[in-house]
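Please find the structures below.
Just so you know, all these numbers are worked out from the coordinates, no wet-lab data involved. Remember, predicted model here, so these are calculated numbers, not experimental data. Cβ atoms are built from the backbone, for glycine too; each structure is taken alone.
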Structure P
Amino acid sequence: MLDGLTAGAVEDARSREDARPLRDVERDALAQAPALDARAALAPAERVKIIAEVKRASPSRGNLAAIPDPALQASLYEKGGASAISVLTEQRKFKGSLADLEAVKQRVALPVLRKDFIATPYQVLEARASGADLVLLIVAALEQPLLRQLHELVLQLGMTPLVETHSREELDRAGDLGATLIGVNARNLSTFELDRDLFGSLAEHFPADAIKIAESAVLAPADVAHYRADGADVVLVGEALVTNDPVTTLHAFLEAGS
């Protein structure tokens with residue numbers, strides 16, 4: 001499934017490149033205001049921090065919420081105390097777009113993550129051209145030389161890579177890159193099964209200076225408390241925020257992660 005999602009995202013990017021050549025995207029990326037410092041925004045604190053996600057649908061859950069105004073949704077996340085905003089830009093299964101990211105970036109003062117299946121320099125450049133401050137890189141989707149190339153490009157453009165892992169081997173690969181913002185996704189992107197204890201089993205193996213992010217399987221305050229107890233600095237939350245009142249849900253989650 002992960003290979004198919006990545007292949008589809010790359011195919012869609014190639015279609016966009018036909019209409020907007022690489023040189024034009026690179027020009028627009030370099031003309032953007034400097035990216036916000038996501039590491040500072042997500043630095044470890046006395047209570048957990050939350051990356052709140054704008055997410056309409058997923059392959060595992062189907063349609064979640066219409067979200068006609070992603071910028072409004074993000075502004076509610078900011079009001080509720082989120083430290084950063086994640087925007088799904090994959091269009092086939094998650095029903096997102098770069099236009100969503102651009103709208104969110106214009107509305108909020110928080111760092112904004114482009115969450116997609118990134119596998120080409122073009123996708124990294126269009127993330128920066130659209131205003132992204134962070135870019136998701138999924139270790140399982142990329143061979144190490146390409147992962148390193150994309151990681152370096154993200155840094156060169158002034159953004160922060162969020163490197164997503166699912167195993168000890170992938171965590172070691174992230175460490176070899178020098179990644180300092182590393183996530184563990186409880187959802188297996190091949191089977192879509194969830195393992196909420198995966199983060200805890202890997203937490204002690206993070207590089208010493210890395211910010212630890214727990215992703216997925218967060219539906220209630222108890223899930224946040226569980227991840228915090230296991231050592232998470234940051235929790236990424238999507239479904240629970242688009243299917244409930246985002247402000248009150250965020251308040252409850254932040255309180256649970258105190």
Structure Q
Amino acid sequence: MHERSPTSMVFYRPIEAAIRWVGLLRYEQEILSEISSPRNLPRTLDYPRWDELLLCLDRIYDAVINRELPYGQNGVTLNDESLFDSTELTIRHIDLKRWMRIHYPEHRPRFLFSRSERIAHPFITLEAGQAMLIERQAKKVELEQCRRQVQVLQEQHESFVQQSVVALACNQCAISDRAETTYLNIIGGMLTLILGTSPSGKAYSSFRTQEAVVSALVAHHQSVMGITERTLNGKFASAKRRLHSANS
């Protein structure tokens with residue numbers, strides 16, 4: 001049985017760093033025994049997160065080739081391009097940590113960063129931040145929609161309660177057809193007078209429309225049973241029809 005390599009070292013070969021980056025250290029000896037080239041790994045192997053390992057390895061070599069990440073041999077920093085395809089190419093721990101902080105700050109693998117560093121310095125990427133802002137805005141819109149729905153439901157509930165009270169009162173104190181006709185005629189006559197003009201064309205009141213009358217009544221007597229926009233408009237319509245029928 002192979003002895004497990006230490007999690008952190010002074011320097012790493014790129015494949016060793018990539019293995020630790022993706023958290024496959026327990027498979028390190030098996031993986032190393034199955035590859036023949038330090039750079040050209042098999043595209044598929046039966047290990048978890050193998051595609052992620054290939055990506056991390058490509059990132060490391062890309063940084064080395066583009067001079068973003070210092071490299072060398074056996075832990076000694078050099079500038080020798082012949083090492084690019086060599087199994088002796090190494091990267092120092094401190095250089096790899098510095099490079100990752102700059103180019104992959106959202107990544108804090110445990111072989112480079114201590115537990116306190118991973119906890120004390122959480123990082124949110126620009127993309128993650130934008131996604132959080134979009135989600136927050138969506139939640140605000142959703143909350144506002146819920147508030148409007150609650151308001152509508154409250155108004156409907158109040159209307160149903162008032163209608164129930166009115167219906168109960170009507171059942172308890174039913175009036176005769178003659179009395180109802182009298183009341184509707186009076187209401188219709190008063191409404192016509194309020195909205196009408198004298199023979200000389202002077203308005204009898206400051207109200208110009210039925211809507212204005214309804215709004216004023218609701219504003220002054222909204223707590224009184226039956227004084228609602230829906231009820232008033234219904235009664236006014238019935239009163240005008242009854243008065244028109246009586247005058248025909």
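Between structures P, Q, where is FRET efficiency 1/(1 + (r/R0)^6) of positions 17 and 81 (r between Cβ atoms, R0 = 25 Å, to 0.05) highest?
Top value of FRET efficiency 1/(1 + (r/R0)^6) of positions 17 and 81 (r between Cβ atoms, R0 = 25 Å, to 0.05), among P, Q, belongs to structure Q.
Out of P, Q, which structure matches 8, 34, 41, 17, 1 when P(r) over Cα pairs in 10 Å bins from 0, in percent is calculated? Each step should come with its number before you reach the end.
Working: P: 8, 34, 41, 17, 1; Q: 6, 18, 17, 8, 6, 5, 6, 9, 12, 9, 4, 0.
Clearly, the read-out refers to P.
Sticking with this structure for a sec: Comparing relative contact order in percent (Cα under 8 Å, 6 or more apart) across P, Q, which structure shows the greatest value?
Checked P, Q; max of relative contact order in percent (Cα under 8 Å, 6 or more apart) sits with P.
Related question: Starting from the value -19500: which structure in P, Q was helix-only ellipticity at 222 nm (-39500 (n - 2.57) for each DSSP H run of 4 or more, over all residues; to 500) calculated from?
It must be structure Q, since only it matches.
Then there's this: With semi-axes √(5λ) of the Cα gyration tensor in Å, for residues 49-152 alone derived from the coordinates and found to be 23, 16, 12, which of P, Q does the value describe?
Details: P: 23, 16, 12; Q: 45, 15, 11.
The read-out comes from structure P.
For structures P, Q, which has the highest computed value of mean count of other Cβ atoms within 10 Å over residues 73-80?
Once mean count of other Cβ atoms within 10 Å over residues 73-80 is worked out for each structure, P has the highest.
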